[in-house]
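Student: Structures are listed in the sections that come next.
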Structure 1
């Protein structure tokens, strides 16, 4: 053998990696130029959990807002913690792991397309269609477990196709993919597991051509997740049963959990139609291409497995109380590879057309972000940068009061309670006794939420003026103000220096 086949294989990987790197760099540049969205989609919870790993060294069960444990497996926090510790508590350092996961996802999306006969133009089109949809664009720098789940699902799909083709390494790759998915977002990897078991029957492959049973693959993949479950039970007895199973799984489908919002099981069942509608709208025009490709798909085409993966995602997540389309993000790379190889391949200029679609998508999404942004979107991070410098120059305990559970505390490098609700003097004095020596100084980060005292609640600034535990008045320094109090924004942020009485 002259090795030309191996060389071609290596060259396609290199081309795909370079194309993905350019694409992710463009996405990073666009997102960096837009108003910050770190306050959206529960990103403050993930960010705070990463900071908790760095500051408090709680690796098994990191804590988030109000010192409550994280309700998701902490793989993204484990991977992000060393990056944040090296480069500091900045917004971009928390995005490194999601960006790298998105880079690998783009490469594997192109690899998935090549497994179904795509050349360079069509493979690149698959990556562009993935990045040019609302869900794909949003997933690429999301400080959440989702980018890792998307990566695990896409690599798992590649492994499933390789298993059908008889590749020896495919079972190990599938096991690793499922393990990553479990540790990234728990049961959300279930569509990939179901596909691995049901695919030969779904594609009507003769039994003599079936790959080996995936049971050992699943057992090996579940082992790290089960070890983490046991560790969480040791750290916080009852947590796996009450939170991971009771709240995160049963509560979502029974109408009893926080995500169910009081819906009954019948309301959840009758609302199954909402998720495919939301998914179709938020992946336009990719979803239209996918539907057209599905309608013209010949029988016995293995590309149908990509359609089945999308449908299995509808089935699994459709029974959740909250029909949020972003839960369907892992299905977008599969849909992009399917549409590119079974529909866009017929275009005269597939790469140029997909590039134009992606460009228009980026433009529309950028305009939408700018139009619908909150006026204070960047103010939290600007305040955090200035306040972090001041606190670093003179290290001292930090009291946070009157904020609103956003990502400010995490960007300050703290893992303490964000006292945004009514706060009694007794609780503050307990904090003072445990954190500040008599006569020593401490920092105060205060928002405009009415939290100080309980009868009636006062603004922190007003309440602190009469707090008899302070030696003199608070010396307020940095201040950022941008409109009235809103969800996630306290109205005004201040940094002050105070001293405890002897």
Structure 2
């Protein structure tokens, strides 16, 4: 069995930058699609960095490294099959470490879906993190081979949402697993028997977000066996349907090369989750990453780096002006208040917030819901929200900011995976948030509300504001919950 293929990517009709990236390495029978996320300077950096790390680690990893990185747990699985999963864990580690080193990259991440084709056994080994997908079209029937790691998919699995309803859900973009968004990573793995005539489509959600599965199948069947046409027509159809996102596709076709294949009986047909790392594996990842970085250059976006005053001509000029103003102030008749104001403006002091909207991870929500005693539930919530690893971004939340001094709306927008930088004059504000089925969690009183109040002040940086929203159903009766909370506070005061 042999495989031929092609890869294409397109920015779409509404986006100004392409945050997708792909790895197409037919010489190694390795193929990956990554869909980056995160605004500002980290827009397309995460997906391209992930592809670089996957490729370079795939070329350099040794047997002992692979076993150590996957926890020495899979004695029955060959190292060459575990290797792509180890590469994904290393890509996650690189993105996570870069965010610690460069805080302006905070919030970046990327999905990753890919496969390694084992020609001798006619097996396609599939690896998945996030909501990018792999489809198989065989005998005119399309089948999704990967499982989305998304909030929508969780609700579908629980029977709380249908496939049709998911197409218009407000939180379609909310994924529950990605590279770079957490220190540790789970990777889904499975194997698929490849047959003559099969066509495999790897894609970012720019494709399946615009086209339903049958439409994808029809385009493949109409243009088969011309892979160039299949890829081009898929992207064209996604753009014609709206083109709201970047679209990337890899199309592979399987042909019988008349060579004997030996398909094993114990291949991993069901999804196997390669679990999160332990501390020993994290240390090993850091060590391997340092060696891999020697093979390629890490070009961090300029906007993510802190400028050095002695290398920035504009800042040098600003410092000269500032020194002159300070010296002149001793002899000037300008009032002290005016001097302070001038200096504050020149040194870049601002007033406003850096707003992040988050929610509690699904497994932690279940832990809270299973707690019947309300006092214990409040304590559990306080413990959970105090650990950042238990929280994930809640994208698509409507945000309105009203000045409490004059009642005027100062800001209106929608939350994203990266913090929103909002400049506001010094004042007291009410931040109202709206996300279907969710309420704001008041961290101080542990009760649900629709808004919070903040006070802005001049500072050298925007003030970090993190708001946690949770499902309204988390508490059966919010009034009773609040009453118990007040009783708890009274007990603590006594």
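Student: Which of 1, 2 yields -10000 for helix-only ellipticity at 222 nm (-39500 (n - 2.57) for each DSSP H run of 4 or more, over all residues; to 500), as computed?
Tutor: Answer by label: 2.
Student: Oh, and also: Out of 1, 2, choose the structure whose coordinates give distance in nm of label points 7 Å out along Cα→Cβ at positions 30 and 350 equal to 4.0 when calculated.
Tutor: The correct label is 2.
Student: If mean count of other Cβ atoms within 10 Å over residues 70-77 is computed to be 13.6, which of 1, 2 is the source? Could you put the intermediate results ahead of the total?
Tutor: Numbers: 1: 23.2; 2: 13.6.
Source structure for this number: 2.
Student: Rank structures 1, 2 by mean count of other Cβ atoms within 10 Å over residues 142-149 and report only the one at the top, that is, the highest.
Tutor: Details: 1: 25.8; 2: 17.8.
Going through 1, 2 one by one, mean count of other Cβ atoms within 10 Å over residues 142-149 is largest in 1.
Student: Suppose distance in nm of label points 7 Å out along Cα→Cβ at positions 302 and 406 works out to 3.8; of 1, 2, which structure was it derived from?
Tutor: Matching structure: 2.
Student: Here's something else I'd like to know. Which one of 1, 2 has FRET efficiency 1/(1 + (r/R0)^6) of positions 134 and 198 (r between Cβ atoms, R0 = 35 Å, to 0.05), as calculated from the coordinates, equal to 1.00?
Tutor: The structure behind it is 2.
Student: A value of 163 was computed for volume of the Cα convex hull per residue in Å³; which of 1, 2 is the source structure?
Tutor: Going label by label, the one that fits is 1.
Read-outs throughout are calculated quantities, based only on the coordinates presented, and are distinct from any laboratory measurement. Bear in mind the structure is a predicted one, so any value in this text is a computation, not a measurement. Cβ atoms are built from the backbone, for glycine too; each structure is taken alone.
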